[in-house]
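Given below, in the form of structure tokens, are the structures.
Values in this text are rule-based calculations from the coordinates and carry no lab data. Being a predicted model, the structure only gives us computed values, none of them experimental. Cβ atoms are built from the backbone, for glycine too; each structure is taken alone.
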Structure P
Amino acid sequence: MEAEKLIPTTTVGSYPQPDWLIDRKTLMSGPVPRTRRSELWQVAPELLEQAQDDATLVAIRDMERAGLDIITDGEMRRESYSNRFATALEGIDNDNPALIPQQQAGRSTAVPRVVAPIRWTGPVEVRDVEFLRANTTAKIKITLPGPFTMAQQVVDEHYKDLEAMTMAFAAAVNQEVHALAKAGADVIQLDEPWLRNNPEAAKKFAVKAIDAALAGLKCETALHLCFGYAQLVSNKPRGYAFLAELSQACAQQISIESAQPKIDLGVLEDLAGKKVILGVIDLGDRNIETPEVVAARLRAALKHCKPEQLIAAPDCGMKYLPRAVAFGKLKAMAEGAAIVRKELA
């Protein structure tokens, strides 16, 4: 059996969708979609699945050409990282959303309402995994939103209890992840960016919810934290309000930003029992890093963690970048990781 490569490379999940598939101007001008936004698609409904398959093939080949070790489907079938799965669950009213004011942006965001018990009624992303597995021999990862984050992106009109609702989302996620593992996923990643937005609630029950969502899985598991898309959030904090606590979670890999926010990499020592998917690509800068810059960021991380712990990735999803920039950054990341890997040999 081939030994596991040191400092493997991956994406967090999303890759830029082609302009012929999605209305990027509208996507980039508004908040991250929480409800379904069918008007964002450029393709007629009867042709949409075929178009999304074609876009997924483009993403797969770009990641392979860039030299990534663990690839995703680029999330080509999603309007956002979370809304496709969240709105597919029973108990969610997507057609009559609530409006949440965003004071800083001076606008409102439409979010689903929880009007009945949340239940998983069948696979949402299984075909995504099957298509990805059929079209690459590389190690594959699939992503879906975590229970804590989904519970923060709805208006609760049923449970009237945030923890109870979060655990209901966790039960639904757990049924989905087992279906994804059976379909061939090598790595399953939960996206939990909202842990930082409500750290008090996170401290009470986030680890419990994450563990319930991933319970019983035998494949590799990852948990992604971030400060938001660089396109939408430019003034990022220098540290996470909820990170060390995740050393107790069952997820084997923890994904964090470091390139754009320039966090103190000493926090990696709090995650000594985990593999760390470290953001070494700044998505707030359209300039493409050189492999040497990436290598320097990885060397800095190795002062605080073992090479066996480290996985290289962009800070966050690449959905909002031009495709040429995203590809260039991934290629530089793979080449930078190769430089450090050679130094460790």
Structure Q
Amino acid sequence: MTHIFEHPEFNNHQEIHFFNDEATGLKAIIAIHRMRDGAAAGGCRFYPYPGTEEALTDVLRLSRAMTYKFALANIPMGGGKSVIIGDPKKLKTEKLLEAFGEKIADLHGKYTVGGDVGTNSNDMAIIRRKTSFAAGAKEVGGDTAPLTGYGVFKALEAAWHFYSKGQSLDNVKVAIQGFGGVGYHLALHLKEAGAEITIADINLQAQKTATELGFKVVETQEILFQDVDILSPCALGGVINGASIPQINAKIICGGANNQLKSEALIQRLDNKGILFVPDFISSAGGAIHGTGHLTGKNQKEIREHADQIYKTTLQVLEKSQYEGFNVLRAAYALAEEKLRN
């Protein structure tokens, strides 16, 4: 296994914690990329990683992205993330989640957890039995997916307006990979805006729901390569990779999945194809806005208005990239660092 400080995804992370609880089977990693005022936050991903190396790679990348997500969303928190190694369908129990809550409590507010792939609002409620540093439970706002989907819609809308010089989304073709919480809510907003929607999901009930809503449904292995205006990955990360890029026909990629690029170096290949990419730490910020907003006592109207700012931030980054000749990732990081310094 690679040494932590020499790991390719290590980016001056401030703290990395490994936890093992033999009684419950909990094996978890919490990575804190950067604290602001002594605090960081980010979701917990419960996933059957092949091994510790893959889990560590994921949590390092995800926690770094959270730092920039918070900065660009004007949330005064540092970036963190956690992963629990294992299949949630087999391993997840109340005792395991309580044990994880105890580990978070031991950090004394350095890290606040929220939901992510494999975890939900019910899990956060169980974790809150042991620590108050958990967002997304029903008593503190509940499910983050609706506002995450709305935030992706605002980013996608901004990207389309930038690309098309102000045209509406009416009849624009959008392919959504993943029709779970985020993809579902994104699709509803797109439908209201008049877009033509194609979806793919491995879940048969999700496929049925999409069909009932009038959406085209295709096989999961086909969704990335549809002849559409916009591709929206809303499932797992790494789908924009060396194998998929040559077959992508979309003009814009903007989705809710974290770490959509298998490697950040691939941004150059997207640029070479003329594909406009919206960094996912901008487009997926709605969930963070929802979770932290409820924790800090904001009302629904204030939280929704905060999420509306994703549109402006997306335009800022795209314009900065265009005017300064940077790729969009470099432009996004530069803007985030400016905010972190102020």
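Remarks
- Of the structures P, Q, the one that 2.8 was derived from, the read-out being distance in nm of label points 7 Å out along Cα→Cβ at positions 155 and 179: P
- Structures P, Q were shown, and helix-only ellipticity at 222 nm (-39500 (n - 2.57) for each DSSP H run of 4 or more, over all residues; to 500) at -13000 was computed from Q.
- Source structure (of P, Q) for distance in nm of label points 7 Å out along Cα→Cβ at positions 27 and 91, computed value 0.6: Q
- When relative contact order in percent (Cα under 8 Å, 6 or more apart) is computed across structures P, Q, the figure 16 traces back to Q.
- Which entry (P, Q) yields the derived value 1.37 for Cα Rg over 2.2 N^0.38 Å, for residues 291-330 alone: P
- Which of P, Q leads on distance in nm of label points 7 Å out along Cα→Cβ at positions 83 and 123, largest value: P
- Origin of the derived value 0.95 (FRET efficiency 1/(1 + (r/R0)^6) of positions 251 and 283 (r between Cβ atoms, R0 = 25 Å, to 0.05); candidates P, Q): Q
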